[in-house]
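Participant: Listed next: structures, encoded as structure tokens.
Read-outs: derived from the displayed coordinates by stated rules, not from any lab. It should be emphasised that the depicted structure is a prediction, and the values quoted were computed from it without experimental measurement.
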Structure I
Amino acid sequence: MEGPAATPISPLEERESIEQQVARTLRGLIVDGKLPEGTPLVQRDLAQQLGVSPTPVRAGLSQLEREGFVAFTPTGRAVVSRLTREDFEEIYAARLGLEGLAARVGATAVGRGEIAHMKETLRVLRRLAAEQDVNEYLRGRWEFHATCYRASGRQRLVDEVERLYWRADRYNRLVLSTAERFRESVGRYQHFLAACEAADGARAEEVVQESIRWAFDRAAGSVPSEADPR
């Protein structure tokens, strides 16, 4: 008799792909402000609009709940989650530790190819900062840092850091609310690049953590507490 190892699992891939597409579409609408906090997310209506069955919508909403974009009320109704100081603090505390670690182990492993890619990405980031193109800037900023993090070969760590980075997306947009903030943000990346060029893991970790603290300090005061009235 054949054991459980012989059971095929590949048919799940298509279903998972639809779930991911649903989550990505809704995440984009939430981040862009087209679905503001508190907006009800009715599964039946979303399934009809997206042209899918309710099952992947339900799974996509569950994924977004884990990522912090969606909350479920006691009655089981899904809504776009609030931005709160407590959530902001928790995300950034986690990023301080994990992203700092990714920077430390990545900076000692980057090669010339990665450094060249980081330099080119930084040139693009400076242009995007001048244009205040927040969507492309945030994507480019992840690519800049992730080039270093991926060099570590620690994929599980990189995946978790990326999850936290995009979970912070709505808060990052509060940070990048002025032209001056864009200039200050992009101005920090040359220090990170220099640490990577020197293969100085401790300095790379320090620079990343300083940047995270800077971002938190700039936006924390504008985010309400969970205890504040809605």
Structure II
Amino acid sequence: MSDTIRLKEKIEVAEGTMAFYFERPTGFHFEAGQFIDLTLINPPETDAEGNTRSFSIASAPYEDHLMIATRMRDTAFKRVLKNLAIGSEIQIEGAFGSLVLHEDSAQPAVFLTGGIGVTPFRSIAFEAARERLPHRLWMFYSNRRPEDAAFLEELTKLQTENSNFRLIPTITNAQDSRKSWNGETGYIDRQMLSKYIGELSSRVYYIAGPPAMVDAMTKLLSVAGLNRAEIRSEEFFGY
């Protein structure tokens, strides 16, 4: 299903990362974790990649707007998107995808993500809090620096609103930051996972981020003895 929607607001949510808030079409339904295809209408410039991109919906289903967030690379699509005037129209199609929270609340969920791969998990975490879902949720969120971590502050605050949700942010290049950092450092590994969730089995793992990270996390879990049915992933291309 295709809809034409208007841009309501755009803000920087981390260094080099912008969030775009759009009107939500009447009757538009989606599940937390799904994505949409977004198409520019008569853009002033284009390139070989075309005028359509896929974006996870970062807003939760209960919110009255549709929000996406993306790293602002220097491409024709991103330049046009960044310069869109408030009120500009854009076309969307969807929602698509199956990276949604499993129904069995007896099995905890573990989100493994890096960079802008956090967007589907923001939607899931906020929806779970709003609906008071009984699922235990852990989110391991890796970034180079605190400045690069979109939605870090609001996800940290969400822990006080949902006692079943735990955020474990980790920074890989803390020495390059202008901010002090007292949390975890280094890449997500088996030792870090075990520190917070204990036994790795009997959990459902969700992975989203750059292809290299998705591959690394999938291999980590496979080596740890997890079977494929316990691992769900989505690769984010075109950073």
Structure III
Amino acid sequence: MPGRALIVDDDAATCELIQEVLRSVDVESLTLTHSGQAVTCLVREKFDAIFLDVNMPAPNGIELTKKIRSGGLNVSTPIMVITGEDDRALLGRAFEAGANFFLYKPVDRHDILRLVRATTDSVEQERRRFRRIKVSCNVSIESGDMKLNGTTLDMSFGGMFVQVSGSLPAGTLAQVAIHVPHRPPLYLAARVLRIASGDCLGMQFENISPPQSKGLQEFLLPLILAKSV
């Protein structure tokens, strides 16, 4: 399961142990002992797996889980919550917030490896969903009175990077029409996540319906599989 994980725990020894075990199975990781740093980091970077300690200065692990599940690059990334408590109410709140698995302290190497194996399928699905493929399609973008035309530089199941005739502020939700070759246009909602070089926008697809998801898959999956060969 090569990839990249985020580990957030105010106990540096726990961070180091999890990082060491993950490295043994070719998973690189970023460790943070201050949970406040994780909020910014999670907005900017996509991870394949996330380990969060429950008991930290605000935001704690449950609060971070809620933030992650509310939207953004890591909205469906597998989350492992680290806790030293066997509290059913606590476990319930963490699951309700969106946690996938629990890792109990004192952290054991074998438990970490079991979690890695358990999450491999979902991690691979996430990696494929966010794998960016260079592809050029004409795009129309509308938000309020603003109408932009552009061309995709790359796309994934989660979003696109597009060069446009103007710009939109970060956070703007827009309606986009992607004119894919030999197929009907794909009509999607997308939010501007970042602006690069003035005329390039990084956009994340939002509220994708099953038919829209199917259209994206029919277009992108053959390109992804061809790239993998």
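Participant: Where does the value -6500 come from, among I, II, III, when helix-only ellipticity at 222 nm (-39500 (n - 2.57) for each DSSP H run of 4 or more, over all residues; to 500) is the thing being computed?
Facilitator: Only one of I, II, III returns -6500 for helix-only ellipticity at 222 nm (-39500 (n - 2.57) for each DSSP H run of 4 or more, over all residues; to 500), namely II.
Participant: To which of I, II, III does the computed value 19 (relative contact order in percent (Cα under 8 Å, 6 or more apart)) belong?
Facilitator: Attributed to the structure labelled II.
Participant: Okay, moving on. Among the shown structures I, II, III, from which was the value 35, 26, 17 of Cα extents along the principal axes in Å, for residues 104-183 alone calculated?
Facilitator: Attributed to the structure labelled I.
Participant: For which of the structures I, II, III does the calculation of semi-axes √(5λ) of the Cα gyration tensor in Å, for residues 24-111 alone return 29, 15, 11?
Facilitator: Answer for the origin of the read-out: II.
Participant: Work out which structure the value 19.7, 68 belongs to, where Rg and Dmax of the Cα atoms in Å was derived from one of I, II, III.
Facilitator: The structure behind it is I.
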